[in-house]
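Structures are listed in the sections that come next.
Throughout, read-outs are computed from the coordinates displayed, never taken from laboratory work. None of these values were measured; they are calculated from a predicted model. Cβ atoms are built from the backbone, for glycine too; each structure is taken alone.
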Structure P
Amino acid sequence: MTEERDHHRAVGPHANREFSPIEPARNLANKRRLQAAQQEITQVPLRQLGEAIDAAYHEDAEFRATHPVNDVVGRAAIEREFWRPLRHALPDAERREHILVGGRYQGRELVASLGQYVGTFARDWNGLPATGQPLVVRYCEAHEWAEGWIRRSWVHLDHLDIMRQVGYWPIAPSLGSEGGWLPPQMNDGVVLTQQDDAVSRRCFALVMAMHTALGDYSGRPPTREVLDEMVQVRFWHPQFMWYGPAGLGTTRGLRGFEDYHQIPFLAAFPDRGKRRAGEEAYSGHYIRIADGRFVVTGGWGHLVATHTGGGLLGLAATGRTVKMRVMDFYRCELAEDGDGERDWLRENWVPIDIPHVLHQLGVDIFGRMRHQHRQNQALRASEFLVR
């Protein structure tokens, strides 16, 4: 599989930015099926895990997961590379959903979910040493349904946050605040009732307008005057929360977002998302849906940037080009919900595959951990540094 597929690419300045309605009953059925399938896979006895996976995924399902799992195809590989290691690591795992929404994009029916796996970290997992203590694993995901099967999945697990919880931190301190993500402020993220199509369209349009404004960044050094060119103040509530991945951290309000994420990020990647040869700034999305007051967008390698500035993640500029795996979950606050003046973006949860970004920049955080931290079979330096 490739990082981007032709049928996911935008073909014009406004391509794929229109809201695509879905029949409410069908959308609700998709969400309930996804919810039931994931709960079954999480809690079924291990001897029945293969059966639960066979019941949910198409035999040739494409499964994209964050580094170090990456891309796998087919039920057997999905079980071997993702689900069985997770279930072995957390034998008493439970899945807690904070957001569950659905919709249609480019003719495909999609369900997106955000939440946590919670369990006792009983066995090592992807080189992460078990602690025997409770572990909270952040997940963010999207699934494409077709003919009753999950045909494609995009799954973020925050492995760097797991490292934080086991007491190991392989990079420089985050600029934002590290810790658990809060659920939506109104505890209304699991959307299992019919939503007003007009509200979904309104929230979708708000996010697309904000994306368009982000694309107006000139690439000049990100002073506040330069940031003002993107007029983000029009979109974000004064007290909005931005929940970033481990390595970046959480911020509050536009000033906090700019100080602790946007300025360092743009200084490191000034050409991120720049329009190239007729493409729109944010092409290659696999999901753009709205379900009531929640909007979800995402791309797998869609955001291409050159690392020409230092500071972010504690790294000096490498000059390397990276492809970023990113999702955004938004909660909108409409004028009638709050101040009565305008619609706002109130909360934004942003999983980014930071271990994969670091891997492309030449930093192997899993190798570092196996070399340094509480391993029964520690790697020697030559085994992960010398290729």
Structure Q
Amino acid sequence: MKNKIKIINYMILAIVVNCIFSCTSAKVLENDSILFGRGDLSDVKVYDEIDQSSVEIGIKEFEFTSKMNIPFTANYSVRPISIEYYTVGPKNQSVKVSASVSIPKDVKAALPIVVINPGTRYLKSEDSNYSSRTLYASSGYIAVSPHYIGYGVSGIPHPYLHAKTLAFTVIDMIRATKQLMIEKNILHNGQIFMTGYSEGGYATMAAAKVIEESLGHEIQLTAIAPNAGSFDMSSLVQTILNSSMIYPHPAAIPFLVFSYNDIYDLENQVGPILRADVKKIKPMYNGQYTRTEINRQLPDVPVMMFTESFVQKVRGGEVGLVTAVLKENDVYRWTPKVKVRMHHCISDIEVSYQHSKTALNYFHSNGANHVELIDPMPNANHLDGYYVAQIETKKWFDMLVKR
């Protein structure tokens, strides 16, 4: 009889948990981290340290690659760590993800956390933020970068430029990082900085928005630098379909369509979006192909990737669902209290400077006049802008750190 009662109780619990997963809003999920184990560490791996002299060599190599002067020196050796933790996926499912953490070695003082969100990636094996994390850690930060869903240990496709998922992945990583610091007896000075470039800039803005709107009681941000991100997703369709310009990064267009179609089931509601010859390359977004390899399979003019029927529907205003989905993923419609400094080069044609200008105008019109937009190198393209944005961001964060 006791076993029957126990089984019935388990069944009731399963029904309740399933209802919560499927019926709650994003905000309820966001406030219920204990129930789902969100942000809980599940694994920690510690790797061999990078000694101080090796970090200095790395800085010199970064100077050579970027062709810029790096005005920073290494003060500490660095210990790399990988962590695994739980977050929420695009369908509100529990997902195990991973992140990389770099900590300065043998520091007894309380330290700030800096979150460095990666830009658009295609290779699962790529770690574009390794140098940045090492640099920050060598100067006294706990530096952490999410691998995002679709990379690292997670086995589902990456939800590219999906605001809610990126925000939750970053937020739960901050929670996991705080747990790690407690386990390793590392003191936190209370400051949390956050930055990223391209998709990383977008993820930074998305996470900061959720934190300030829903989680101010738990996480207090010190300053954010969301650099060169596609903050105004609503503008993308008209920009893409009404332009005959050659685009330097065509692989990003199907990446976005495949991602949103998987999440929102768009094609079952609005009809075919991408041409058949473009859709057939979807298997190349499996983390095994480079951006260059995917670019070679695509036309340079984005409008040529779309079906004629979809183009006509867009121009006739018949795709309200697509418009609504894109607007849902705009990440600038909030009023920041945190210090915000965006870096974006006006010559960037890969991610238009107008995204940052639109965000700035919205923030200022809603009273957030402290938000800044800086063009650190007016003639730079998207790639070169990355290097200078990294340098200017760290200089700014260093000025704000409590020592």
Exercise. Comparing structures P, Q by FRET efficiency 1/(1 + (r/R0)^6) of positions 42 and 258 (r between Cβ atoms, R0 = 35 Å, to 0.05), which one has the largest value?
Worked result: Q
Exercise. One of P, Q was used to calculate FRET efficiency 1/(1 + (r/R0)^6) of positions 58 and 330 (r between Cβ atoms, R0 = 25 Å, to 0.05), giving 0.10; which?
Worked result: Q
Problem set entry | Identity of the structure behind 0.30 (criterion: FRET efficiency 1/(1 + (r/R0)^6) of positions 74 and 306 (r between Cβ atoms, R0 = 30 Å, to 0.05), calculated), options P, Q | P
Exercise. Where does the value 0.00 come from, among P, Q, when FRET efficiency 1/(1 + (r/R0)^6) of positions 50 and 218 (r between Cβ atoms, R0 = 25 Å, to 0.05) is the thing being computed?
Worked result: P
Exercise. With log10 I(q)/I(0) by the Debye sum over Cα atoms at q = 0.08, 0.16, 0.18 Å⁻¹, for residues 106-249 alone derived from the coordinates and found to be -0.34, -1.20, -1.30, which of P, Q does the value describe?
Worked result: P
For this session: Could you figure out which one of P, Q the value 15.5 for mean count of other Cβ atoms within 10 Å over residues 130-137 was computed from?
Result: P
Exercise. helix-only ellipticity at 222 nm (-39500 (n - 2.57) for each DSSP H run of 4 or more, over all residues; to 500) was computed and gave -7000; which structure, P, Q, did it come from?
Worked result: P
Seminar exercise, completed: percent of Cα pairs over 34 Å apart: greatest across P, Q for structure Q
